Structure 1
Amino acid sequence: MILWGSLSRRLDINALNRHGLLAPGRSFPWQWSSGANVRIHVESADALRLSYRAAGEPREYRAAIEWTPCHLGGERPWFRCPACGRRMAKLSIGEVAACRRCLGLNYAAQQASKGDRPHNRHWKLRRALGCHELIPIELTPKPKGMHWRTFARKIEQLREAERQAFAATAAQLERLRRC
């Protein structure tokens, strides 16, 4: 099983549409922060061709695009998985181009161990409050626009998450000490 969060080569059709890149006849490169890139050629409103290298070998895939009407007007594009035909917004690019289910990918949260969950929750709450990692909870400033009651509730949740994270760390250290 491959970790979905570690695979940064996902092509988001909504991002392509937002940037106005789905016009038939357009051809352009798309690069991810990992340095990987793909050349995209929009053949028609209903298909695009992906050209890239995987494991040193050139690859080329045709990806079907389906358009569905939106409730407030306009249309929304979707990829059709070349392997299973499912409709999805993000196409994963690897040895083959397919949806995450066909490639056996999962999300980082699905990969985390039970011992990691308290730490993940703790950091998620800190980020939600804009709390820097070195600032003690007591000195965390209230984010602009947040009600005091909401802030107090989130601070309590953060305290509880921190307590659980410390308890999980202590349990892991105790297990290591016994080895």
Structure 2
Amino acid sequence: MKVSDLTAVGRLGGMDADGFFQVMVKPHYRKILTETEEIFLIFNSDRVFFVTISDRDISDRKLRLRFAEDGIDRERKLHREVILALPPEEEESDEPDELLGYTVVFQDREVGKVTDYFHNNAQYVLVVTAPDGTEILIPQVDHFVGEVIPNPGVVVLINAESLLATSTT
């Protein structure tokens, strides 16, 4: 991860006698910062600390944070500006990795097992290997994939007559 991947959400001020740091937070990140447990501190020398928020104090609409790690105040005094940053949001992968090995069923009949997949620039396509070794390509779209049952690992197809008819001829 690079510093440029982080999302700046505010600035870290000085530490008070109670060990809390004043923070100035962009309004739309305020709620996120009151709930997150860990944050990055980016110093103007491109030094980055990953710290744990141990305590919060919200009074008079001012947010103050205390960190579990030591040395932050000492480091802050060496630098003019400290930026609070969050890691990039992890996008949920829609890749069908978890479907590999699943049994594919259509109209209560086993069609085969998912052995591979690929993306055709429009959607993912499941590669299903039938018991006789033939490969059937099933687009992973709602029109064809009716349900995925994680336990016991089954993909239930719907509207697949045309896909299966061409694979058997």
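For the structures shown (1, 2), distance in nm of label points 7 Å out along Cα→Cβ at positions 43 and 107 is largest in 2. As an exercise: helix-only ellipticity at 222 nm (-39500 (n - 2.57) for each DSSP H run of 4 or more, over all residues; to 500), calculated from one structure in 1, 2, equals -3000. Which structure is it? Only structure 2 yields this read-out.
Sorting 1, 2 by distance in nm of label points 7 Å out along Cα→Cβ at positions 35 and 67 from high to low puts 1 first, with the largest value. Structures 1, 2 were shown, and distance in nm of label points 7 Å out along Cα→Cβ at positions 115 and 131 at 2.4 was computed from 1. Computing distance in nm of label points 7 Å out along Cα→Cβ at positions 99 and 123 across structures 1, 2 gives 3.0 for structure 1.
Throughout, read-outs are computed from the coordinates displayed, never taken from laboratory work. Because the structure is predicted, anything quoted here is derived from the model rather than measured. Cβ atoms are built from the backbone, for glycine too; each structure is taken alone.
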